[in-house]
Structure 1
């Protein structure tokens with residue numbers, strides 16, 4: 001175990017991403033600039049001094065995890081072919097650890113480097129938060145670092161709530177949502193501390209729009225886990241997780257850095273070994289004795305357990321556990337030759353969402369030889385109008401999927417069900433669709449029209465009676481590697497969003513209301529799996545097949 005670190009799954013994925021991009025990144029215009037990374041790493045101990053505690057006055061020597069974060073942000077470059085130049089790769093950095101791991105100190109150091117070492121004329125660096133007091137936490141740390149460094153005192157002029165480099169007309173200031181300066185910003189670097197305390201996305205959106213005039217701006221967000229799954233913090237946490245898992249297309253993910261240190265879902269929060277996953281500074285700035293004392297108190301006082309798990313182990317205490325393990329889902333991503341399935345029997349299932357959201361069709365092909373897996377072909381639709389706005393709302397690259405041919409955008413501001421109907425009939429002429437399962441909620445006229453064309457339509461209830469057995473069989477096939485879904489990126493994203501509802505008998509089914517973002521393709525596939533169970537020998541002893549009910 002010598003020279004090995006205990007890390008959580010998401011930190012390992014961040015490291016694997018870095019190593020993978022060293023090999024594959026150049027094909028996407030990425031370049032690892034070792035000299036730029038080293039310059040950033042050297043800046044901290046050479047220029048900055050700690051200002052508090054037992055390290056006060058000592059050079060700011062970065063810990064291993066801090067070197068990974070700082071080196072990644074300043075070392076990775078991306079080439080913009082449209083203008084023929086190379087800039088910093090990451091526009092957004094999301095960094096999450098448990099409390100007391102030095103996140104704010106790193107922010108202050110990054111802000112000072114951006115102020116004096118990035119050659120940006122008129123640089124505007126902001127420590128941003130919802131309140132003046134919170135915004136001043138990082139800024140005050142930067143003030144103390146300046147006071148402790150003769151080199152910084154010579155270069156940086158200090159006034160009330162302002163650190164300025166007069167020669168470049170640049171400044172570093174605290175900024176809160178109640179400030180009149182939130183409008184008309186020209187942001188170079190925004191340092192957002194404790195994102196989980198933001199009640200909405202207002203501050204983030206204003207900072208983001210204020211970056212439009214900069215060539216290589218940086219939104220640096222730090223946070224500890226929160227409790228509100230509807231918050232901007234959880235949205236960015238979830239997006240970061242999907243970036244690390246490879247769910248988000250590279251064209252979008254390449255500009256987003258993510259480092260998430262948290263205990264894993266199956267970890268025992270009382271296990272000292274697991275603590276290190278959420279506390280990468282444990283043993284240096286953070287003492288294990290202090291953490292032991294807090295955990296021991298929580299063990300004897302259950303009312304404190306949620307606070308300990310959230311703040312000191314970086315775990316969302318009201319997080320709904322994702323149903324589909326993405327590492328298991330990825331095992332079914334082998335490419336499928338659609339031409340080889342022509343004329344093959346299959347079962348189709350259609351999940352029509354609201355008229356302005358995502359709708360999906362799944363075609364499920366049974367195995368025809370030993371060792372073959374159930375194969376899935378997909379179709380997804382959404383309206384073309386406002387697709388970019390929906391991409392921002394759902395934090396999903398709909399426009400990328402549309403351009404790549406994975407998502408069909410129909411004209412207008414509602415999904416064109418006539419187009420969907422025509423596409424299903426076209427597919428029925430290519431594949432031997434035995435039946436089409438549907439949810440009656442949004443089906444209506446399209447079902448009647450398809451039935452008139454001679455298709456067999458089966459209403460599939462969305463309650464536990466129908467979805468419970470189908471969901472159980474779906475997850476069984478997935479875990480047994482019996483499903484080959486082809487790595488369709490829209491379905492990948494939706495699979496990562498699914499959470500389930502459980503009834504008193506222990507039956508589970510996908511829960512659209514509580515799931516993160518869209519799950520329509522997975523619902524369609526589960527319905528198809530449910531109908532395929534009717535053909536599986538031995539499942540129904542009385543031989544009646546699957547009973548379709550409205551529950």
Structure 2
């Protein structure tokens with residue numbers, strides 16, 4: 001077996017759809033591994049399988065390729081209530097696992113979603129959006145971040161009377177008070193937060209709740225989606241000095257336009273996206289010298305590559321593989337003492353095992369240190385709930401029920417700080433479970449766009465395997481580093497359909513009728529009984 005003229009598949013203009021393996025009657029062409037039907041679909045359509053909300057990525061990307069933005073957005077809304085926010089800040093595991101990446105570069109799925117959200121009117125999904133009759137059940141959701149907003153939205157659509165209580169002045173949680181506005185403009189958050197009131201959710205902002213048991217007596221169900229808004233201060237020498245700030249406080253103060261306490265020379269301790277949010281925010285607030293240090297080696301840093309590169313373009317100095325020995329200063333911060341890391345691993349109990357380079361101790365001077373090494377939920381044992389590791393809210397195995405009857409919890413408050421898309425998925429799970437508990441079906445699914453059989457004829461496209469990923473349009477560093485205006489503009493108008501056309505359409509092979517071989521028939525040519 002081979003390609004025409006013995007060319008590589010890419011050079012033979014293969015579309016890499018996998019249909020050949022699906023229909024090969026001899027088994028000569030086959031998938032690399034054997035799997036069950038469920039495993040097969042998850043393995044061969046990884047974009048949908050790895051999306052925490054299981055968005056139908058192939059379907060909306062195919063509609064985008066055809067320029068059908070209204071239908072594409074409706075498909076996204078079938079699983080995600082906030083597609084424009086996620087089109088900017090989603091962690092996009094779909095792209096990390098996109099099979100097009102095995103050919104050359106993954107499809108820019110997040111930017112396609114963003115373009116559809118920005119260019120469709122939204123009439124189709126709103127017209128087809130379901131809203132079940134009133135059930136007479138009352139639900140209170142505490143916390144207006146992505147998890148709480150998602151749960152409240154779907155519970156209201158299931159016919160329940162939903163009240164959402166949020167401690168801060170506006171909805172959004174970390175989308176409004178943690179993620180900087182240059183990444184996620186606040187008007188985008190406000191626009192999509194309004195979908196809740198459109199669905200009938202009663203929103204109370206500036207309302208901090210501490211007595212959860214009292215709410216449980218008043219409502220048929222209470223959901224705690226408190227998020228993780230309390231920064232972690234490492235127990236190290238000098239950590240209590242004036243000039244030491246916590247990531248959550250710093251980003252929230254910057255978002256609200258209040259004084260942060262930051263000086264001119266800043267060191268951020270941490271290597272994740274939140275650490276880079278702190279460093280890049282410090283640049284925009286006027287810091288003259290910014291360093292970011294973390295234990296991980298450069299290739300093991302957990303921040304997105306685009307965050308690291310853009311930070312470097314903005315003049316932020318990055319120091320990977322560094323230990324935090326002590327924060328220096330007699331009266332306030334004067335610097336941090338570091339050592340270079342030779343190796344960094346975790347033992348079987350998840351404790352850090354660090355080997356330092358000999359004679360590598362050195363000091364970086366600064367007047368401000370920002371801890372960006374994690375966040376916790378702001379809840380105390382006095383709340384009367386069983387708490388777990390890292391001040392998380394403990395829930396029952398296989399459920400979101402807490403130790404108090406009638407009270408549920410979801411999102412970061414349960415599993416620790418993760419991503420917006422994971423919070424949305426957690427909110428969907430919570431809405432489904434609570435709906436069932438209140439007598440509903442738990443089915444929050446919707447079909448908002450016409451379900452059509454896609455054209456199964458792919459045809460041949462010359463150079464298909466060599467088509468490169470369309471670049472994201474990003475504002476130059478010199479024009480962005482001193483303000484909070486948007487950094488990214490997504491894909492250019494003339495590139496988004498071309499980018500969607502790079503999709504391998506991995507789902508099409510599942511529409512093929514399986515091949516029949518001689519043992520499938522009896523001696524009279526009729527289909528044999530299985």
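Coordinate-derived values only; no laboratory data. What you are looking at is a predicted structure, and each value in this text was computed from that prediction instead of being measured. Cβ atoms are built from the backbone, for glycine too; each structure is taken alone.
One of 1, 2 was used to calculate distance in nm of label points 7 Å out along Cα→Cβ at positions 194 and 346, giving 4.3; which? Structure of origin is 2.
With distance in nm of label points 7 Å out along Cα→Cβ at positions 42 and 274 as the yardstick, tell me which of 1, 2 scores highest.
Structure 1 comes out on top.
1, 2: which one has helix-only ellipticity at 222 nm (-39500 (n - 2.57) for each DSSP H run of 4 or more, over all residues; to 500), as calculated, at -11000? Going through each structure in turn, the value belongs to 1. A value of 21 was computed for relative contact order in percent (Cα under 8 Å, 6 or more apart); which of 1, 2 is the source structure? Structure 2 accounts for this read-out. Which of the displayed structures (1, 2) returns the greatest value of volume of the Cα convex hull per residue in Å³, for residues 58-185 alone on calculation? For this comparison of volume of the Cα convex hull per residue in Å³, for residues 58-185 alone, the top structure is 1.
Can you rank 1, 2 by distance in nm of label points 7 Å out along Cα→Cβ at positions 114 and 258 and just name the one with the largest value?
Structure 2 comes out on top.
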